[in-house]
Structure P
Amino acid sequence: MAAAPAGHMKNAAHAEWTKLRTVRSTGWLLLGLIVATVLVGALTTATMHTAHCPTPAGCLEDTTKDSLTGVRVGQIAVVLLAVSVIGNEYGTGMIQTSLTAFPRRLTLLTGKALLLVTLVAATSTLAVLGSLWAGRTILAGNGFTPEHGYPALSPTDGPTLRAAAGTVLYLVLIALLAFGVAITVRDTAGAVTVLLTLLYILPLLVQTITDATWHDRLEKLPPTTAGLAMTYTRNLDQLPIGPWPGITLLAGYTAAALLLGGLRFTRRDA
C-alpha cells in the first residue's frame, strides 16, 4: 500500500516532464538562466581591475560575490519557468485535463514542484560553476591573484563553496516561491508582475526610506536582499542580514507562498 503514493508521484512527475519538454520555451529559459548568469557575472568582473585601487591588496573586493552577480538577472528565467509550470495550464484550460488524469490535487502539485526543483537545481549548478570559472579566469588577468591577497575562486574553498551552494539553494527557493505565487494568483501575467515587484521594485522602495531606524528594519526583508546574502564571503557583519538568517527568511516566504497556493488549489475548484 505504501508504494502506491510513490507510484502516483512518479507518474505525475513523468507526466509533467513530458509536458514541459514539449514546450519550446522550457529549454530556452533553462539556457537563458545559464547564459544570463554567466554573462552578467563575466561582464561585472571584467570591469574590475587592481589598477583602479591605491594598491592591489587594497581593492578589498568580494570576488566570489562579484562573480555571482549574474544571478540577479538569471533569476528572471527561473521565475518565468516556475510560473509557466502551472500558469500555462490555467491559461489554456489544460488544468482540467491534468486534474482528470491526476484527481489527487496534492500529488499533482507535488509532482510539478519536484520536477521544477530538479530542473532548476541542475541548471543553477551549471550556471554557478560557469560563473565561478569565468570569474576566476577574468579576475586573475585583472590582478586579483593570490599574490595580492585574492585566492583563486574554487568550489572546494569553504566560503566559496557556501556561496555557490547557497546561490543554487536561493534559485531553487525563488522557483518554489514563484510556483506558490502562480498557484495562488492563477494568472501568468499577474504572477510575474507580483514576483518582479517583490524581487526588484521592493528593494528599491526600501532604499527610498529616509528614516534610519525604519530603513534598517526593512532593508533586510526583501527576498533578494535576504537570499542573496548567501553570495557574500567578506564583510558579512556589514550586511543587512547574514547569509544563513537571510536564506532562512527566504525559505519562510517560500513556505508561506506554497502553503497559501496549496490550500487554494486543494480546497477550491480549478
Structure Q
Amino acid sequence: MAIKGAVLGDILGSQYEFHRPKNLDWKNIPLLTNGKAKFTDDSVMMLAIKKAIIEDADLVDTMVSVGRQYPYCGYGGKFFLWINGNRHKPYNSWGNGSAMRVAFVGDYYEDYDEMQRMAEATAVVSHNHPEGIKGAVVTATCIWMAKHGKTKQEIYDYVLEEYPVNEYEYSIGYSLGEIRPRYKWNESCQGSVPAAMRCFYESTDYESFMRNIYSLECDSDTFGAIAGGVAEEYYHGFGDVDADGILRKQLDDFLWDILKS
C-alpha cells in the first residue's frame, strides 16, 4: 500500500526538514529519534485525498474539511489560505504540495490513463501550474510503475524523460554525489520530484532510501512523501523498519483510521 510508505516517509523526513545538523551522520544515525518526528501537512492531505476517493466524495470539500482539523501541521502560506479561506480556487502553484499528496492515486487506479487523469485532478484544485501538475502525475506514475513490476531502470528512464538534465537543475540524471554539494532547500516540484526519485534510484531498501534523503539539505518530509510510496511498492515493504509501529504511534485515531481503511 504505497500510501503507507509515503506517510512513513513524511514522518521520518520531518526530523530534518528545518533542523538538520550540518554534519549529520546520515549513514549511521538512528532512523527515528524520539520526540523529533511528526506527521505534517503532507500526510494530512494525502489521507484527505484517499478519504475523498474511497468515499466518492468531493475532492476539494474533503481536503478542506480534513485540513481544517490540523491548522498548524505545516501548510505553506498560500495553501493555508486555500484551506482556511472561503475561495478554494487554484493559484498557479508549482510547489511540491501537489506531488506530496498524490500517493494513493498511483496505488489505487489500475488503469494507467485513469491514474494519470486523477493525479492531475488532485493537483489542479490548487497547483495548476504545468510544473505543479507534472509533479503530481510523475509521482503517481512512478508508484504505478513500481506496483506493476517495472524495473528501477524503467522508472529512472521515465523520470529522466520528464526532467531532462539540460532543463532541470536537479534532474534524476544527476547522481546524489553530484547533487549533494550544490543542493539548496527547494519547495518546487521541479526541485523536489526528480531529486526524491534519485534518492529511491540509488537505494537498496526502504531504510537506505530514507538515509539518502537525510544526506541532502532538502525538504526532507516532502521527499519522503513523494518517493516513499515508490520505495514501498518496489521493495514490497519496509524490511526491518517497524512501519506499522511508527505509523500507529505518530498518527492520531482519525488519520490512522483513514490510512488502514
Distance in nm of label points 7 Å out along Cα→Cβ at positions 236 and 252 from the coordinates reads 3.8; which among P, Q:
Q
The highest value of mean count of other Cβ atoms within 10 Å over residues 132-139 among the shown structures P, Q is in Q
Comparing structures P, Q by relative contact order in percent (Cα under 8 Å, 6 or more apart), which one has the largest value?
Q
Looking at distance in nm of label points 7 Å out along Cα→Cβ at positions 28 and 52, point out which structure of P, Q has the largest value.
Q
helix-only ellipticity at 222 nm (-39500 (n - 2.57) for each DSSP H run of 4 or more, over all residues; to 500) computed as -24000: which structure among P, Q?
P
Which structure, out of P, Q, was FRET efficiency 1/(1 + (r/R0)^6) of positions 188 and 212 (r between Cβ atoms, R0 = 25 Å, to 0.05) derived from, given a value of 0.05?
P
Volume of the Cα convex hull per residue in Å³ derived as 113 - corresponding label from P, Q:
Q
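Every number in this text was worked out from the coordinates using simple rules, so none of it is lab data. Source: prediction; values computed, not measured. Cβ atoms are built from the backbone, for glycine too; each structure is taken alone.
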